[in-house]
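J.: Some structures are shown below for you to check.
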Structure I
Amino acid sequence: MSIRIGQVLIDQGILTNDQVEQILTAQGTSARPFGLLAEELFAVEPEAIENAWVQQYASIAEHADLTSLCPTPEALAYIERRQAWQFAILPLRVEGAELVLATTTNTLARALRFISRCLTVPGYLVLAETEALGSALEAHYPMAALNPDALTDCPAARITRADAA
C-alpha cells in the first residue's frame, strides 16, 4: 500500500494531523491537489511537497537492475544524449504506447518534469541505483567529460531506498 503525502508531512513535522484533515476536507469539496492545498492553507514549501511526493513514488515504484537490463534501440531513440545526462534518465523499453525510463530517487522529480513537458509519448519511471544508471548512460549515451561520477556528484538524495521501503 502506498504511503500518503499527508502522512509523510506529518512524520517530517511539517503538518499536524488536524492540518492534514483540514486539507483532506478542502480537497473533498474542491478536487484540488493535496500539495497545492497544503501550500495555500498552511504555507508548506513546494520543496517539502515535492520531497513527500518523491518518497511516496519511491515507495511504490518498480526498481530496475540496470546491470542485467539492455535498453532497446527503439527506446533509446526517444531522447537525446544531452537530455539523458541532464535529466538522469535512461529509456529502457516501449510497453504498448508507453516509454519506460529509469532514473534515481535523487533525480526523480527532475525526470518526471522532463517526461511531462518534453516527451512526445506517455512514459513512466522505474528507479535504479545511481552508479548503475551512470554506467548505463556512459555506455548508451557517451558524452565527452561525463562519466558515472557525474551522477554521484549530484546533491545528496533526499531519501534513500531504505526510507522508501
Structure II
Amino acid sequence: MSLPAVAVSQSPEAKFREYLASRPKPQRFTDQQRDMINYIFSQHDHFDAEQLIEDLKRDGLGVSRATVYRTLAKLVDAGLLRRLEFGPRMFYEHDYGYPQHEHLVCEKCEKKIEFQSAAIESVIRDVAQQHHFQASGHTFIIRGTCRECNQAKMTKRRLDLI
C-alpha cells in the first residue's frame, strides 16, 4: 500500500534550516547536510545509517560517517524523520510530509508493510483521553511473517510429506 503524501508548507530543506537557526546556539547548514536531505527526501524508503552511508558514497556524495549520524539525530529532533526499531537495527523513515501510519515487519525477510487504521487511531485517542494524556505521536509495529514467507514455508512442508 502506498500512502499519500501530506501537504506541507515548507520543503524539508527549509524546515531543517529553520530548525538549525532556532537552536539555543544556532548552527550553520552545510553542503553535506543539504546533500543528505535532498537524497533522503527524493525517495520513500526505510533505511538505516549504514545503508545511507553506502548509498551516498555510491552516488558520489562525499558525506562523512560522523556527519551522517549527527545529521540523522538532528533530522529526527527537527521532526523530519522518525526513528524505528525493527529488531536489532535502527531504521529511519520520513515523518514530515507523510501521514501517520503503522508497520507490519516480516521477521524472516525484513519486508516492511505500511498501513493506516482508523480503528487504531480511535483507540489511541480514547485511551489518551481517558487518562487525560496529551499524545504527541506513537509507533505501532506488528512483527510476524509476511504472506510470501508463509507461502514458502507451506510449500516446503508439503514437499516434506512426499
Structure III
Amino acid sequence: MTKTDDNLKAAFAGESQANRMYLAFAKKADEEGFPQIAKLFRAAAEAETVHALNHLQVMGQIKTTSDNLGTAVSGETYEFKKMYPEFIADAKKDGNKHAEMSFDYANKVEQTHAALYQKALDALKSMVQPVTVEYWVCPICGNTFEGSAPDNCPICWTPKNKFMAIK
C-alpha cells in the first residue's frame, strides 16, 4: 500500500465523519432557531459527501452490487461479532453507561443490517428481484425494519410514530 492509498483512506474517513458531524450541527441549529446556519451546515455536509464519494471511487471500493452487498455483510458482521462487544466491555470497565448504551444499540442493529444485506444478496444471486418494501428507522437506536414498523422499537421502546420512513 502506498502513502497515497493511506491518504485516500484517511481522507475518506475524515470527510465521512465531517458529513455526520455537520448534519448533527444542522439539527442542533434548527432546534435552537437558526435555520440559515442549519442550511449552511447541511450544504457543507453535502460537499463533504461529494469528497468522500470521490475518494472511495478513486480507491476502487465501489464495485458491483453483489460485491458491495458482500462487503456490507462482512462489515456489519465484524461490527456485531467483534468490534461492538469489545467496545461494550471497555465502556463497562470505564463505567461509561452512555457509551455502553450507544454501543449496545448499535451492536443489536448491526445484526439486523447484516441479515437485511444477506437477504438482498441471496435474492440477487438467485436472480430474483427483491420485493419492494418500505424501510423504517428508529431515530433513537437506528433499528431498521422492513415492511412496517412495530408499535414500539424492541430495542429502545421508541413509539412507531417517531420512526423515519426511508424512500
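J.: Work out which structure the value 3.3 belongs to, where distance in nm of label points 7 Å out along Cα→Cβ at positions 24 and 48 was derived from one of I, II, III.
T.: II
J.: For Cα extents along the principal axes in Å, the calculated result is 51, 32, 26, so let me know which of I, II, III that is.
T.: Matching structure: I.
Every number in this text was worked out from the coordinates using simple rules, so none of it is lab data. Here the structure is a predicted model, which is why all the values come from computation and not from measurement. Cβ atoms are built from the backbone, for glycine too; each structure is taken alone.
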